[in-house]
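Q: Next up: some structures, all given as structure tokens.
Nothing in this text is a laboratory measurement; each read-out follows from the coordinates by a stated rule. Just so you know, these numbers come straight off a predicted model, no measurement behind them. Cβ atoms are built from the backbone, for glycine too; each structure is taken alone.
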Structure I
Amino acid sequence: MKILKFGGSSLADGPRIAAATAIIADAAAADSIAVVFSAMQGVTDRLIAAARQAVKGAEGGRSALEEIRARHLAAVRHLFAAPGQSAVIAPLSFLLNELEEILHGIELIRECSPRTLDLVMSFGERLSCTLAAAHLRSRGLDPLLLDARELIRTDAAFGAAGVDFPETYTRIRSRLQGLRGVAVLPGFIAATADGVTTTLGRNGSDYTASLVAAGAGAAVIEIWTDVDGVLSADPRLVPDAYVIPEISYEEAMELSYFGARVLHPYTMLPAVEKGIPIRIRNSLNPAAPGTLIGAPHHLEGRSNGRDGENGHPITGIASIEDISLVNIEGGGMIGIPGIAARVFSALARERINIIMISQASSEHTITLVLRSGEAARALAALETELAMELSSRRIQALERIDELLIISVIGEKMRGKPGLAGRLFTALGEAGVNILAIAQGSAERNISIVIEEKNHALALRAIHAAFLAAPVTAAGRPAAEPPAGRREA
């Protein structure tokens, strides 16, 4: 079995849905497949807006609801001839009327709990799934339309529910075992043991595909998005960026964590644990082979030539924007146990995530790197926690620096490569880019640096030129540069 997942940009309107169902029809000719659909692009945001409007009593969210209705009806008019449109509109109208009733209830009580919001958000995937399944039937297929809420069991942590893996895998295996043809199900949504609708968090449709693949024992997952694959760098800033043909799970997770938004690392875990390869494909360019993500035995040959003497020592470059740095400075911290623990505990109580940390061996300075949106709360929490040390001057200052970003150089082949960090710092130095902080894990798969945001493009281009100029094919020839495509939200 093969699992196909189509993201919102691949289902943005009638023409995109038609292209997606054409891809599915081709795949179904050779394999039994299960297809996971996201909501149409932007619909989940409009559903959230509708719920918020309803809480305020602003027409019960009707303006956002009518926009959602109009988009789906426009897709129906594009996909189906007039005589057959009413049969497709009927189930869509049933769902939209149900949604309208829920929004009216929110308007009446002027409250939308996380549980209710999950139910509201579920309609995006349910609508797109219903529409796409109808179009598959018009192509002569007989899709089995499934409700993911009957397959994926979760706790009641609404908004980002935790999955009951044993129960979920048992249900998926039982429902899909022996499947012949095409099964269709909505991504992102699930249910508690009591049947209450939950959601799996943003990027939840990727997570659904990974869960279904793991439960069904699929051979491969294909994530159909709007880029040709995982890129060596952001093509908007690095014109020479190219598609990486093959990468390991670990490389993909590192790249995703540090800003390459093709996959979220958490969504891959079920597939990783079962050793199921993932291929990133472009629904706008289905002829492109994409990027294969897998364990080492899936990647024999490493077709981009990085293993040869002409290959690249790194796999790709990723970055995180809107970063702030907080320095804690003071001679009174030297040799005093527990200071770092207090710092981390204070930030943990405020649910602030520390992305990077650096501390000099003198113990005079602790440097914390975090999201800019959390910097003010972090500083306030530290001022409260360290008030005695600040008043006694054991800690001289808490310094905040904004308008920064993290750039990470990532690759399995970085391990044990003498001089690689030197090449990185030389490339940035020659470009006139100052480094504020550095971090490298003992796995040597990642070197992360903090620089000023204004040097973003300059730094990326300098690093790419130093390490990734002219991608190399297995035959040792420069690879042709594919179209960069767009990023999918």
Structure II
Amino acid sequence: MIGGTGTAHDLRLGCLLISAPQGHSGKTTVTVGLCYGLRQRGLSIQPFKKGPDYIDPSWLSLATGRHCRNLDLFLIPKDKLINSFRRACRGADMAIIEGAMGLYDGMDSVDHGTTAEMARLLDAPVLLVVNTVRMTGSVAAMISGYQHFQQDTRVAGVVLNHVSGSRHERKLREAVEQHCGIPVVGSIPKDEGLRIEERHLGLIPSLESDEAESSVERIGKKISSCFDLDRILVIARSSTVAQRFPVGGEEGEDRLSSRTGDAKRTRDGQVERVRVGVFRDQAFNFYYPENVEALEDAGAEILLINSLKDRLPGVDGLYIGGGFPEFFLEELEKNQTLRKDIAKAVEAGLPVYAECAGLMYLCRTISWKGRSYEMVGVIPSDVELLKTPQGHGYVVAEVVNENPLFPVGLTLRGHEFHHSNLINSKDLHFVYRIQRGQGVSGNNDGVVYKNVFGSYVHLHSLGTPEWATGFVSLMRKERVLRLREGNE
């Protein structure tokens, strides 16, 4: 089970950040292997991923047994990010953060939105993962540049990746330790067996793989022996994060791992809690843990639904997140009962919040590779999937029209990752005006129909707290109306 409880102590073993000169250097594989190795020593590791990402965190969660959390200063205000970091680390011995892209790659500049900025904020020493293919002594020049580019970013160790043999390793190690003055704390050989299968947006989500746990174990066993774990622990302890942001307390239970009970009433007949169904399966699995927790904190109980197999249970609302439905279109189409149940419930006023893949699922059809598949059909549009990204990156959206969730005038920050477009659309009612990003049309997003709210924009509840409170308030309002109608 992801989560669990721990003893009340701070990060006594400190913090590490895993980065690289550039993307596709092997950061996730290295981080998974390192987490696995440290966990085999009996340590509790709290994983984090810098930036907006669902896929890498799914693998880090498996490797550590704790929910991976995202750290993103565009989506989340600094004070809330730090508080989230502290809460997540309760009960952990050590925090490990996987960076995004290259160490100094940012949204608009090398000073903001970078992995280096996060390392400085949390005083996390950096282990630099270097793809050493066709490189020997030049590795020292590269690493030296990363060490001195921003002096307050502390590159404290190097992991050599894709090393071709002992002779190659010796040349690389000597160059780094002689000219850079920092240790080589890992050397990982070329091995196709260490790869996690990739797709157009990166690695495949762990929930899509029936062999995800065995893959983590295989990778972990192969490369954990490639690290100098004692030296890595010394580097991690050099972080002052535990003193700057003391943790204390205990880790709470994992809220997304179990199904919960029925909604209850108070003595005066008012609804105490509402019940929200969350699609969580191979097709829909992109959720930030904080979003589910925010719904619970606002007064919702969570019921997990498998869109490929289940029928619609008795719920007060639906939360359909992102994912890769295109790889499960036949199964989604075959579960006709669920699709009809949802369409009927929507017409009766069921609140539904759907992001990206969820938005696609609520449309009439999804077309991919020359075939069209029937979906729910409550949003009067069809979906076409393309080979190239149609929206990829951060989004700024202004709420410009009345809707069930957000006040007009609110500006939201989110992100989008989609290879699809809405086509054959008629009379779509949009709520967002896109200021940055693509959305549905380049100008608009946030499609509303009755109590359905669908969007390509992924929101994070720590940056948009209005989302969870608004959604639960809507569910509670609709439930009270149904109860009154039933009593009459």
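Q: Computing distance in nm of label points 7 Å out along Cα→Cβ at positions 417 and 441 gives 2.7 for which of I, II?
A: II
Q: Can you say which of I, II returns 42, 31, 20 when semi-axes √(5λ) of the Cα gyration tensor in Å is computed?
A: Derived from I, not from the others.
Q: Ok, one more. If helix-only ellipticity at 222 nm (-39500 (n - 2.57) for each DSSP H run of 4 or more, over all residues; to 500) computes to -12500, which of I, II did it come from?
A: The structure behind it is I.
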